[in-house]
1. Supply the structure label, taken from 1, 2, corresponding to FRET efficiency 1/(1 + (r/R0)^6) of positions 53 and 181 (r between Cβ atoms, R0 = 30 Å, to 0.05) with the calculated value 0.90.
2. Among the shown structures 1, 2, from which was the value 0.50 of FRET efficiency 1/(1 + (r/R0)^6) of positions 5 and 93 (r between Cβ atoms, R0 = 41 Å, to 0.05) calculated?
3. Ranked on mean count of other Cβ atoms within 10 Å over residues 61-68, which label among 1, 2 comes first with the largest value?
4. Have a look at 1, 2 and say which one yields 23 for relative contact order in percent (Cα under 8 Å, 6 or more apart), as calculated.
5. Quick one: helix-only ellipticity at 222 nm (-39500 (n - 2.57) for each DSSP H run of 4 or more, over all residues; to 500) came out at -12000 when computed from one of 1, 2, so which one is it?
6. Tell me which structure, out of 1, 2, gives 18.2, 57 once Rg and Dmax of the Cα atoms in Å is calculated.
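Please treat every number below as a calculation from the coordinates, not as lab data. Everything quoted here is computed from the prediction, not taken from an experiment. Cβ atoms are built from the backbone, for glycine too; each structure is taken alone.
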Structure 1
Amino acid sequence: MKQKQTIRIALVGDYDEGVAAHQAIPVALARAAGEAAVNVEPLWLPTPQIGDGSCLRTFDGIWCVPGSPYRDMDGALTAIRVAREGRVPFLGTCGGYQHAVLEYARNHLGWVDAEHGETAPQSPRAIITPLSCSLIEAFAPIRLLPGSQIAKAYGALQTQERYRCRYGLRKALEAEMFTGPLKVSGYDHDGEVRAIELANHPFFVATLFQPERAALDGITPPLVKAFVVACAKNGASRDD
């Protein structure tokens with residue numbers, strides 16, 4: 001019998017057993033791995049341990065997890081940059097989405113003074129700001145864009161997802177933010193950005209919602225499964 005491929009996934013964030021998303025992530029990965037017929041070895045990497053990102057070289061994928069503010073924002077941003085520039089499969093959920101936007105703004109768009117309103121609320125360059133309506137434990141519909149990676153993962157153009165979030169992209173910046181390779185791939189019913197992805201990248205998707213939490217209800221999150229499959233492809237190419 002052919003041995004199952006084993007893939008290593010870095011979970012970038014500061015683990016807290018009381019956070020529902022953190023409870024859900026190992027369950028979601030195990031369910032996705034079972035359906036994808038691979039073994040997954042997830043490893044939590046606290047943000048202060050990321051350093052220059054060299055610790056990420058042996059991983060097949062990077063997931064920037066919920067739970068911001070992170071103990072070391074620079075560590076989270078470095079991990080996201082490694083994934084973006086190194087074409088490593090990446091998933092960002094909730095805080096991971098917010099910091100994926102921030103990393104792209106600083107390092108691709110050149111907005112070096114861009115800030116997160118949670119950690120720098122007085123900054124005039126805060127691009128992640130309080131939502132007009134807080135999404136703490138909200139369960140709401142998402143419209144997915146045709147042809148996007150996330151729509152392909154779900155096999156649908158609609159989904160219903162759970163949030164635990166108070167911050168999102170400053171709406172006035174949308175036109176400037178999405179003129180390059182970063183694209184919107186999901187909106188809520190009010191037309192607010194809720195999912196993004198990077199064009200011409202094997203897999204780089206970030207969502208303001210927390211798809212992983214479906215695993216706590218016994219459901220394999222389609223986006224997590226698509227991420228695992230992308231990590232397996234990356235791992236196979238690295239082994240060639």
Structure 2
Amino acid sequence: MLELKHLSFEVPGEEEAKEIIRDVSLVVPDDKLVVVTGPNGGGKSTLAKLIAGIEKPTAGQIFLGGEDITEKSVTERAKLGIGFAFQQPVRFKGIRVIDLLRIAAGKKLSVSDACGYLSAVGMCARDYIKREVNASLSGGELKRIEIATVLARNPLVSVFDEPEAGIDLWSFQNLIEVFEKLRESISGSSILIISHQERILNIADEIVVLKNGTIDKQGPRDEILPSLIGTSAAVEECRRLMPAAKGAENHA
């Protein structure tokens with residue numbers, strides 16, 4: 001279980017510090033998929049980085065399985081069971097997909113095991129296992145490979161920061177299917193997704209709305225989602241996806 005207690009984060013400003021996250025308390029239970037949503041600039045990605053250890057809070061505490069990890073580094077948190085997937089996956093020239101999966105797993109995976117993780121995210125393993133993680137891969141391919149590395153690590157808490165960012169509609173459909181499978185197979189762990197995409201919200205167990213750095217509302221999906229349909233955040237997401245949709249139609 002992941003627990004945030006009175007978490008705050010601020011950055012220096014010209015005249016005074018700017019508060020990005022303000023007194024956020026949140027529990028991500030085991031065996032649950034929780035989605036954090038809200039308007040742009042509300043602090044969602046910052047919250048994900050605080051959990052991963054990329055940023056350090058100016059106040060409050062973070063607990064994983066009852067242990068205080070507030071002062072622990074990114075590496076220490078990863079070893080304890082925090083998995084993190086960036087908005088824009090990192091490319092590694094010269095590193096093959098199988099090498100990346102082995103690094104994530106922390107052991108020498110067999111080719112068969114590595115292929116299993118790729119298959120779990122809907123990729124034909126033989127086409128990718130020896131590919132380099134470089135610019136030859138599309139955004140959607142990189143996203144799925146990154147999710148495969150999270151699976152290989154088998155973390156207690158998997159954090160995905162706006163996984164839909166920068167991918168086309170076809171890749172997004174595949175991504176939804178991957179998360180649906182992950183949701184069905186959760187056992188003794190939890191998933192936290194930062195997103196304002198309705199189809200991701202629709203597979204959540206719980207939804208947290210972060211606005212102006214604070215929790216505006218939270219609760220079960222069936223309780224929170226109806227109040228979000230048609231909001232400015234949803235409209236903004238539709239506009240963002242429209243160019244990709246038009247492009248897909250032109251190629252149809």
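1. The correct label is 1.
2. Working: 1: 0.95; 2: 0.50.
Checking each candidate, the match is 2.
3. On the way: 1: 26.5; 2: 14.4.
Sorting by mean count of other Cβ atoms within 10 Å over residues 61-68 in descending order puts 1 first.
4. On the way: 1: 23; 2: 27.
Only one of 1, 2 returns 23 for relative contact order in percent (Cα under 8 Å, 6 or more apart), namely 1.
5. Details: 1: -9500; 2: -12000.
This value belongs to structure 2.
6. On the way: 1: 16.5, 60; 2: 18.2, 57.
Going label by label, the one that fits is 2.
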